[in-house]
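The structures considered in this document are given below.
We did not get these values from a lab; they are worked out from the coordinates using the rules stated. All of these numbers come straight from a predicted model, not from anything done at the bench. Cβ atoms are built from the backbone, for glycine too; each structure is taken alone.
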Structure 1
Amino acid sequence: MMNDSLVWSLALALLTPIAPAIAGTVTVTGPKGTTTSTANATQQGNSRTVNRATTGPNGNTTSVDSTYTWENNQLEIERKYSWPGGQTSGSQSTYQGDGQGNYTGTVNTTNRRGQTNTYNVQGQRQRTGNAWSNQGTVTGPQGQQTGFQRQGSCANGQCSGQRAVNFGDGSQRQGTGEGQRTAPGTWEGSGQVTNRQGQTQNRTWRRSPQ
């Protein structure tokens, strides 16, 4: 079975021209409690490094160090995850665009047991005015395919979005959300996430500058 979390994260920000994570603190409150994520970002030329630490409701902290390097229509992403208990995992990704919104990508992952897998991505990004979309297909190491879609819009401090992952067995994971800027650098919002079993959870979130 294809890695659910991997495809979900790919659906969030494939071939983003700049790093999708920015400095600040994000708190997300759901049925199981509050998760807090703090990120610090540094940029040099066409490369950005983001160090993020996320603490879940159980008090355990996971950190991820990400480096994004882009030039012309190519984006390279390197991530290293540090898990509670000392385990590590990581990924190396390369995305190549054609300047018309179409792109291909290769993602090499190494899990916490040291096992490696390669995923291939084909997708398309579009932007019209304040609205944008990103959709495509991820092919796993055994040839299994998973589709993803993400779309949203932002205008005058108001944003809304939807995302979905369609798996080969017919199941789907999806999320919707909307937010607004409540102060300079501060955003608040709410949304829903429905898992592959059809169970829906409501979540609220707040992002504030450091």
Structure 2
Amino acid sequence: MKKAFIILLSLFLFSSASFSQFTFYLIDNFESGKFLEGSKWWRFGDLDVTIVSNPKPLNRDLIAESCGDYSLNFSGRTNNWYVGGIGTDLGVDASRFSRFQIDIYGNDEYHGKIKIEFFDDDNFNYSIEQDPKKDYDPVYDDKWVAEITIQGKGFTRTSIPFTAFYDVNPGVGDDIWNPNQEDGSGGLLKMQLVAIAQRQKSKIDFNVDNFLLTF
């Protein structure tokens, strides 16, 4: 209930008096208490994901309070940096947004980083064609990436401007950030989060919450 109230309050504060529209797009906040693998989300690699109850802050912490009751725990081991990740289909016109926002709960021992991957539609067919022989890289569309370093214990809110994402497959697609739905384009079609360990042989253990597209 607390998280729902904070989200509603955010809507009120950030909404225009002239336009009754959301100023953010909520991808997931896991307050259902479920990770909808197979319907909304897919999982890959050796990443383990579990819905967990959020720790209660000892002192006033607005970020922790906005994370509500549940978040999604990422855990796993690796011998070569990469652990695995999750992904979801978006299919949204993201042209009215300028940032991706995420809340991350780290710990004191295992840090590492998350790669945020976005895929926009450049061949105007509402689909991302991928090559399974080349790590499922897009065949016709752009793939945009930004990285977040996991901090220490407690929730940290990170807001990444879309201008900080870089094109990792130049020469494929049009190499232009254009997540808008026009002229037959499906806009921003897909997002993936990939977990990378701090050391080559190590493990990861952190929580993620509140995936948003926002201004």
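Before moving on, here are some points about what is shown:
- Highest-scoring entry among 1, 2, by Cα Rg over 2.2 N^0.38 Å, for residues 36-83 alone, is 2.
- Largest in distance in nm of label points 7 Å out along Cα→Cβ at positions 28 and 52 among the labelled structures 1, 2 is structure 2.
- When FRET efficiency 1/(1 + (r/R0)^6) of positions 60 and 156 (r between Cβ atoms, R0 = 30 Å, to 0.05) is calculated for each of structures 1, 2, structure 2 gives the greatest result.
- Label whose coordinates, when FRET efficiency 1/(1 + (r/R0)^6) of positions 44 and 68 (r between Cβ atoms, R0 = 30 Å, to 0.05) is calculated, return 0.65 (choices 1, 2): 2
- Sorting 1, 2 by relative contact order in percent (Cα under 8 Å, 6 or more apart) from high to low puts 2 first, with the largest value.
- Among 1, 2, structure where mean projected area of the Cα convex hull in nm² as derived comes to 12.8: 2
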